[in-house]
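Engineer: The structures come next, written out as structure tokens.
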Structure 1
Amino acid sequence: MKFLLYSINHSPELTGIGKYNGELAADFASRGIDTHIVTALPYYPEWAVHKGYKNWWSKQQDKGVTVYRCPLYVPKRVTTLKRLLHLFSFALSSGLRLLTLLKLKPDVLFIVQPTLFCAPTALLYCKLTGAKSVLHIQDFEIDAMFGLGMMKQGLIARLAKKTESWLMRRFDAVSTISYSMMENAKNKGVDEGKLCLFPNWADIDFVTPVVDGAVLKKEWGFAADDKVVLYAGNMGKKQGLEIVLNAAESLITDSKLHFVMVGAGVHVDALKADAVARGLSNVYFKPLQPWERVPEMLAMADVHLVIQKCGAADAVLPSKLTNILSAGGHAIVTAENNTELGLLDERFPGIYSRIEPENSELLMSTLQLLLKKDLSKPNKIARDYAVEYLSRDKILSRFERDIEELCS
């Protein structure tokens with residue numbers, strides 16, 4: 001089978017969609033599948049093209065995968081308009097690359113949303129080459145824009161939603177990462193028979209509760225009996241991380257309690273400036289860590305934070321949660337009760353502490369209650385869930401069978 005992955009994000013990006021795409025492509029190549037990817041230069045979550053990469057078209061081999069890199073516009077300061085231009089620039093440059101790959105004739109083209117701007121070219125390419133078309137939805141980007149107030153309702157909004165629905169219905173199959181997102185796709189007009197669950201996964205053999213985080217904790221200047229509250233991941237506007245600073249400010253008198261924020265993003269400089277302005281000596285910012293040290297980082301934390309604004313939890317399911325669960329972490333998750341995260345909490349009580357988004361006082365009080373408990377032992381409910389439902393080998397093997405069935 002010849003498999004073409006089409007996405008704006010890919011490894012060596014350390015977090016989010018790029019990480020999952022990299023692992024998917026490498027896994028398929030290791031199974032003997034002829035795997036290719038059309039992607040952009042790595043830029044996320046720093047919003048800057050990584051060092052060592054030239055912002056132009058290129059071709060390379062990586063872990064048995066043929067990688068076609070395409071240039072794109074990467075704004076230094078992200079606004080709604082600049083984000084749209086960023087997505088459109090990749091759709092244009094990658095579309096030109098696809099025209100040079102007509103002779104590749106893949107069996108399957110697997111396009112990852114975002115960005116939906118690439119969907120028309122992907123469908124045309126499949127029509128010209130006879131490839132099966134699969135749309136994989138990591139983010140409902142249009143829903144996210146409306147949910148986070150980045151776009152207003154009106155004529156343009158109605159046109160965007162109708163276009164999205166029309167495009168989604170044209171694919172041979174549509175996969176996404178949660179049941180609620182599958183339901184959303186169905187509500188947008190996708191035939192139920194075309195829908196497929198393809199969730200994000202965790203490396204449950206690498207990220208485990210038995211990892212010791214003491215060495216990293218000491219390296220970062222914390223005492224063995226200090227309590228660490230960790231947020232690790234993208235720092236953008238959709239997270240609403242100001243409430244973490246609010247909680248840190250309220251609890252600053254506790255000299256043994258530290259808030260560590262690991263990652264990058266368009267909002268990180270504003271958060272750092274805010275922390276300095278408030279005099280938050282209990283808040284520490286760290287860069288994204290190499291994957292090899294992620295288990296240590298997760299083990300070091302007493303409490304993990306998965307923070308999102310209202311309206312984001314079902315349009316953008318946080319990928320960071322899979323590894324927290326695999327590590328048996330004790331987490332506080334902000335999500336409305338009718339979202340996938342809310343339903344998961346209801347189905348598996350104790351898997352994490354769910355609170356309503358954008359509520360600083362609730363975050364602080366929940367954090368205080370959690371810190372009073374014995375957090376030295378892993379969260380067994382979280383770990384058991386990860387082993388049963390988030391195993392990378394299980395998920396990718398099942399997805400390979402789904403793809404083969406689609407081709408046959």
Structure 2
Amino acid sequence: MRVVRRASVVLSLVLIVAIAVGYLGRRSEVAEVRDERLTRAAEVGAARVDALIESSTVAALSAASPEAAVDAVRQAYPAVSACAGSVDRIFCDGPIAAEIGDVDLTPDNSSTDVTARDDVVVIGVDGDDIALRVIADIDGWAGADDPIVVEASTLEPAPGVGNLVDAGSTRQTSAAVHAAPGTYVIAETSSAVRLPVNEERFYFVVAALALILFLLAGTTLIVEQRSLRERATFDGLTGLANRSEFERRAVEMLAGAERTGKSVCMLLFDLNGFKQINDTWGHAAGDEVLRVVGRRLAAAVRDGDLVARWGGDEFVAMMPGIAAEEMGVRRARQIAELVGGRTRVDGVSESLRVKVSVGVAIWPNHANSLDGLLEAADDAMYRAKREGIATVLADARPDEPADALVPTA
């Protein structure tokens with residue numbers, strides 16, 4: 001199962017990365033299409049202005065009257081307004097013809113003249129007898145629903161004609177009007193890149209599912225790893241540190257005591273009559289007794305003390321800072337009284353009496369190594385059991401070798 005969970009984490013990560021790459025790639029495609037449409041809009045706008053200027057020039061030169069000149073332009077471009085004038089009269093027509101009132105129709109010698117007014121381009125052509133002015137709403141050429149805005153301008157774009165550039169929240173490009181040098185058509189749209197709603201929703205849903213899978217697989221794997229670590233560290237029955245964890249932490253405790261010059265007291269506990277409890281009331285009752293003893297022992301020691309289940313019905317405790325042998329024996333006796341006593345167990349009609357034998361050993365008085373300290377406490381504990389008393393202090397062991405503070409394999 002662990003392999004499956006790890007594979008799920010890896011696959012979900014791969015899926016998240018693939019979705020991110022796909023999403024960014026799709027956004028890049030949409031951006032390229034937007035830029036192509038923007039460039040095309042500017043080029044088409046410039047081409048339309050070119051064609052309008054050429055048509056207006058032909059109309060101004062060939063029309064016999066202002067009405068004929070305006071009609072020729074309007075037939076070719078119904079969306080524009082035009083105004084033509086001769087020496088004796090002026091004629092205007094078109095959807096925005098009212099704006100032509102500000103245009104001077106006095107004939108002059110110039111062939112073409114293009115100026116920009118907001119999004120409206122004014123085209124002026126002087127024929128032999130007719131002055132023609134055409135107003136074109138360039139913005140309207142892009143379409144009301146098109147997000148691209150097309151405008152005419154006589155100001156040359158700062159980044160250069162034909163370049164794509166971001167200007168604030170917009171992206172724009174431009175194209176030159178060849179029939180009117182110095183006139184440009186600028187196309188702009190929002191610089192934000194957005195996918196179609198359905199695609200955005202698809203990427204969001206798939207990414208959310210991949211993230212949920214990753215979180216579930218990752219959380220499960222973390223919980224499993226923590227459970228494995230706890231099983232390798234703590235005793236499953238009592239919740240105390242197990243033997244291997246005790247040995248690891250005990251080595252660290254003795255090393256710290258050696259650096260600071262402090263002593264450490266070790267207590268080794270054994271439950272008297274535990275086999276009889278198992279034989280009489282069953283292993284379930286025995287397990288409950290071990291749990292009760294573990295809780296009592298953990299509550300009886302100080303915060304900095306180390307308590308563990310050594311194995312079977314044996315428990316061990318290390319208490320740093322206790323140097324006097326009398327203090328160690330007194331603490332062992334106090335803890336034995338707190339741990340022992342009557343214990344109620346489910347399924348057992350009578351309370352069970354728990355008695356404890358404790359062996360006491362002081363480091364470095366009785367040993368110079370962890371193994372030696374355990375052996376000294378173990379010998380003292382068995383003497384206490386044989387003599388039928390609660391606690392026994394270990395014998396001094398002046399011959400104990402000063403080997404490394406590590407448990408032997």
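Just so you know, all these numbers are worked out from the coordinates, no wet-lab data involved. Remember, it's a predicted structure, so these values are computed and weren't measured experimentally. Cβ atoms are built from the backbone, for glycine too; each structure is taken alone.
Engineer: Can you rank 1, 2 by Rg/Rh (Cα atoms, Kirkwood Rh) and just name the one with the largest value?
Structural biologist: Numbers: 1: 0.96; 2: 1.59.
Going through 1, 2 one by one, Rg/Rh (Cα atoms, Kirkwood Rh) is largest in 2.
Engineer: Hey, helix-only ellipticity at 222 nm (-39500 (n - 2.57) for each DSSP H run of 4 or more, over all residues; to 500) derived from one of 1, 2 reads -16000; which structure?
Structural biologist: Numbers: 1: -12000; 2: -16000.
It was calculated from structure 2.
Engineer: Upon calculation of distance in nm of label points 7 Å out along Cα→Cβ at positions 269 and 357 from the atomic coordinates, which of the structures 1, 2 produces 1.6?
Structural biologist: Values: 1: 2.5; 2: 1.6.
Working through the options, I get structure 2.
Engineer: Suppose you compute FRET efficiency 1/(1 + (r/R0)^6) of positions 13 and 69 (r between Cβ atoms, R0 = 35 Å, to 0.05) for every structure in 1, 2: which one lands on 0.00? Let's see the in-between values first.
Structural biologist: Working: 1: 1.00; 2: 0.00.
The read-out comes from structure 2.
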